[in-house]
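Every number in this text was worked out from the coordinates using simple rules, so none of it is lab data. On a predicted model such as this, the values are computed, not experimentally measured, just so you know. Cβ atoms are built from the backbone, for glycine too; each structure is taken alone.
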Structure 1
């Protein structure tokens, strides 16, 4: 249920871990069980045994806001995210969108490959992210060269925009194909691997770190938005109170008007 807290996964204490690490523990072979110790307000802690199954949860929602702006929200970066973002972009452009709000608020990340793929929808060419392993070896992921035509773009970010979300946000900001609006991001710029140990314990090892195309190391620093607009993250999705979305729309309408004037 909303606001439940996962305390442990198969005996591994979840509290020190980030979202990606907990999700990696929950994932596993289809048909196998996983034990979740859950805290729920007003109730004693309870253990749930969940059998893993292959499920598909859409990672994208989209709609038009007015006649000119397409709004696309990405909840996480998974295997299907690139296709879902592509479908959303095609849909809003078909409905006449002249600008895009891309909402990465409260997106805790996901797959590195998905971040590169999604970033490539907005960035025509050049680097998206570089990873640096413990030996100092650098591996750079470049854009796939399948970007949509350039349009005014605002990426909404907040303190829960993390990991793969920061890869995409940082790449868009460095490439100057859009502006970030909201609050400073979470600041998770490392690749971590979990190794199981005897006795229902595990160790999490940082195996690499990543930097943005301009070489920014955002781990524990986060990414500052181009336009700072503070807001309670719980308001995300409540359009009437969403001052960040309102500010994004105001910015984009000005960009649309300026573009029309220059034509």
Structure 2
């Protein structure tokens, strides 16, 4: 029990091959593609109306050493080519085979989307995020207000209906957090609870209301929600170049544990 009267729970695990694989499995379930096609241990993900790299990339799970990788590469490239999508792989510290990144580099794939995964104890987040939101709603289902703000956060190239449909495919417990001011929704976040951990996704504050501590408050609300479900840990994924987001999340108690990136065949 901390000095603030909050249950500390078990310490964060050490980032190693097993714990990273567990986290990647949670993230895989948290952001489901429209369709998946399994090639041995690889999962080829696609979502034709969505532009997110994660839902249009190969999740490179374990493959046997005897597998003909060149044949697998050709199948992946044929699959995405038939869909009009650039072939893409997500590369993590546990991608298989271990030299996958180098092999893709040799095949002309470009590295992009460098990001890091950060972990935190929910008790630490509660203490560090502070009580910065007076009007916050947590809903297990997507509200119209939440959806309206989320559609403002996505790129013009994306299909809003396709992105919102992604959330309906999530099987884990969800917390759609909406922060309001004077009764008007101004910021959102999404928590996805899976095996004791909450993944933090879809964080967005309307531009005119930024730098008011809303992101801190939403993350803190998700930490509270995590503890009500008996969870102790949280994770999130942020592009390495996003300094503003990193400054917020580090102040909330998140620490980068490992990196991932993508390899895309652009031509």
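Data table
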{"quantity": "Origin of the derived value 0.85 (FRET efficiency 1/(1 + (r/R0)^6) of positions 134 and 246 (r between Cβ atoms, R0 = 35 Å, to 0.05); candidates 1, 2)", "calculated": "2"}
{"quantity": "Distance in nm of label points 7 Å out along Cα→Cβ at positions 62 and 118 derived as 3.2 - corresponding label from 1, 2", "calculated": "2"}
{"quantity": "Identity of the structure behind 27 (criterion: relative contact order in percent (Cα under 8 Å, 6 or more apart), calculated), options 1, 2", "calculated": "2"}
{"quantity": "Read-out mean count of other Cβ atoms within 10 Å over residues 14-21, computed value 13.1, structure in 1, 2", "calculated": "2"}
{"quantity": "Entry that produces 1.20 once Cα Rg over 2.2 N^0.38 Å, for residues 126-197 alone is calculated, selected from 1, 2", "calculated": "2"}
{"quantity": "Top of 1, 2 by distance in nm of label points 7 Å out along Cα→Cβ at positions 38 and 182, largest first", "calculated": "2"}
{"quantity": "Which entry (1, 2) yields the derived value -10000 for helix-only ellipticity at 222 nm (-39500 (n - 2.57) for each DSSP H run of 4 or more, over all residues; to 500)", "calculated": "2"}
